[in-house]
Structure P
C-alpha cells in the first residue's frame, strides 16, 4: 500500500516572494530557515508525489457552484496565474502532475461522501500553490504534484470536525487505492491569522498564531478540534484565518503525531502570520494514534 512519508504545513502569503527583501532581517531569517528546512525534508523524503492542500481564493469556481474541493488532474501544473504574476513577483514554474493519483483521490473521496470535483485543465494558482512551490524549490526536486484546492471562503464549507474526517478519508484512499510502495507527501498551505481586504487588513493576531502552533506542538487533536472552531478562526481574521482548516485536514490524515514548529514570524506588510510545521512520520512512533483515530 502507499505510504504517507512526509506531512508539513506552511503559510502562503504572497509577500514572502515579492516583498521578501524589504522585510525585517529577523523575519527574513525565520522564513529562510523554516522554508529551507521544508525544502530539505522534501528532498530527503524520496517522495513520488506531493498532495498539496491549498485554499482556493475564488479563482477557479463560480460562487453559486462552489465545491468543497477541486483536484488538479493536469499532467503539468504551471503558475502563477497571469492575473497574479505582478503581485506575486516570482517567475513562472512548471511541476509535473500525477493525473492517475489525482483520479484515484477524486474517485475515492467521492465514494466516501466528500463534495469534490476535478479539472484536467491547469488550475489558476495564485499564492496558494505558487509560494510553497517556489519557496521549497519543489520544481527542481523532481517530485510530482497533485493540488487540492479547498473552499474556505464561500459558505457552507466543511468545519474543523468535517475537515479532520475528510483527512481520515484521504488517508484511506492513500492506503487502499494508490499504487503499492508510492511515497506520498502531504503539504497544507494556508493562514495563519489574516483578514485580506477587511478592516483589519494589516493586523496579525500573533497571540492566536502562537497559541495555535502550541496546540499543534502538544499533539492533542481532541483539544484542537474543540477549540479551533470556524468562529474562533473568524475572530483571528475574517475571511483569511480559516485557511488553517487545510492544516486540520492533514492532521486528520496522519493522526496524533509529534509536531515540530519550524518557525514563526509576523510582519504587518506581509498581512499574514507566517508559520511552518512538520510532523514526525516515523512509522508507528510512540504515542501515535494513527489515521484511524
Structure Q
C-alpha cells in the first residue's frame, strides 16, 4: 500500500505550482507572446509584458527553471521559446474558462481583434484564418473525415481549445497531389509527429483548425511564399496581397475578412506603430 502511495505521489502533476506561475499577469503575458512557437528575445518579451528588463529577467528565469520555456544564448542576447506545443494548448484551454481582459486602450482592442482573425497556435494557424483554411481543405476534398465543425452536444472527448480526438481526418489522394504541387514534402515530415491533428479553436469555438505535422508544414510554406507574415506583435499573422490571391486560387479560401473595401490587405501594423 505504501509502495502504491509513493508511486502516486511521484506521478501526480503539481498543478498548483504551474498555476501559481501563470497566475502572475506579467508571466502570463510572456507565455502568451510565446504561444506562436517562435523564438523571442528577452527585450521584446519585456515590452510585451509591460515590465522593465530586470523584472522580465526574473520572470523568465522562473519559467525556465520550471521547464515551461527554454532559453538560447547568442552572444550577449538571450532568446526564449516555449518548451513544447503542450504549453500552448494548456494556455489556450485556460483562455476558454477565463473572463475577458478589460479593454482599456485602442491598442489592446486592435490586438484582440487581430488575434481572433489570424494568429499562430504554436507552429500552425489558428483564429478565423486557421478555421477558414481547414474548411477550405475539407470543402475542396483535400481532407476527408469531417466537416470541420465542432458540435459540443455530440462531442465525446473534444472540448474548446484542446487537441481533438473524436474525429479522424484523412489526407486524400487529391490532397497529397495538391499539397505536393504546393511545395510540401509530405515524405519528409517527421514520423514521430502525427501527420494530421486538429484543435478546437478557442476564439472560433465551433470550428476545428489544422495542427500536427501537416498543419505546421503548411503554415511554414505560407510564410516562405510570403502569403502570410508576422505582425508587429507576437502571434499575430497578416495575410499579404499575394496571399489573398494565392489562397483564393489554390485553396478557394474566402479571403474577404483580410481585405478592406478597396481590396487591400487589412493590417494593423501601421496603427500599432502609431500607438507605440
Structure R
C-alpha cells in the first residue's frame, strides 16, 4: 500500500463529512488535503482510542518528533510520507501549523472541561481553525482574508461537533460545553454524564446552536468573492454541517442517547449541489 493509498483509506473509512468535500478537487490538491485529513485522524485517534494517558502522551510525543522529521526531509509514517511533496509550497502545510494541531490534541489529554467560551475557542483554534487555514491554502487562497474566513469556518464546524457529540463525549468523561454556560442554564456535569435531559438542557443547546449559526454567517461574510469558487470544498463542509445542525434542532437536541447524522447519499447531494452552485 502506498502512502497515498493509506491516507485515502483512512479518510474514506472514517465516514466523515470532510471526505465528501474532497471529491471534486483536482488530483494534486485532493492528495494534499486527504493527507492532511489522515494526519488529523491519526493524532485524534490517539486521544480517543488510547485509554492510558501516559501512553497517549508518549504517542503524541512520537508524532511531534515525526513532524520535525517531515520538515527535515526524513518522514517514516505513511501519512507524513504522503505529506512530504506538499510542504514548503503554497499549500500552507507548515511545521508551526502541524504542531499547533498536536497542541490541541494535548489539551484534550490534559483537560476534559472548559471553564468558558474563551477557553473552548482557544482549543477549537488548534484542532479546527488551524486545519481550516491549511485547507483554504490547499484549495487555492489568493486573498489573505480567506484565511480569516477559513479559521472562522473551522470554529463553526467545531462548535457544531460539540453539539452533535455531547452524548458521545460524556461517555468518554469529557464535556466541551462551557461550564459557566452550563451553570447559567442549571445543567450539571452529572446530568450530562448520566444522560439526563434536565429542564435546562435544550435551552443550553439552543444557545450553543445560535452561536454556531452566527459564527457560520460571520465566516461567510469574510470570504472574498475572488476566492469563492476555489473555496468550494470548504463551502461544501459548511453546508453539510449547517444541514446537520438543522437536523439536530428538528430532533430537539436529543443528542445524549444518540448520534444524529446525515446519510451518505444526502451528504453527496449537498456536496454536488454546492460544487455546481457555490
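Comparing FRET efficiency 1/(1 + (r/R0)^6) of positions 81 and 153 (r between Cβ atoms, R0 = 35 Å, to 0.05) across P, Q, R, which structure shows the greatest value?
Working: P: 1.00; Q: 0.40; R: 0.75.
Evaluating FRET efficiency 1/(1 + (r/R0)^6) of positions 81 and 153 (r between Cβ atoms, R0 = 35 Å, to 0.05) on every structure, the highest lands on P.
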| said: Of the structures labelled P, Q, R, one was used to calculate helix-only ellipticity at 222 nm (-39500 (n - 2.57) for each DSSP H run of 4 or more, over all residues; to 500), giving -10500. Name it. | reply: P
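Taken together, the values in this text are just the output of simple stated rules run on the coordinates, not laboratory data. In this text the structure is predicted, and so the values were computed from the model without any measurement. Cβ atoms are built from the backbone, for glycine too; each structure is taken alone.
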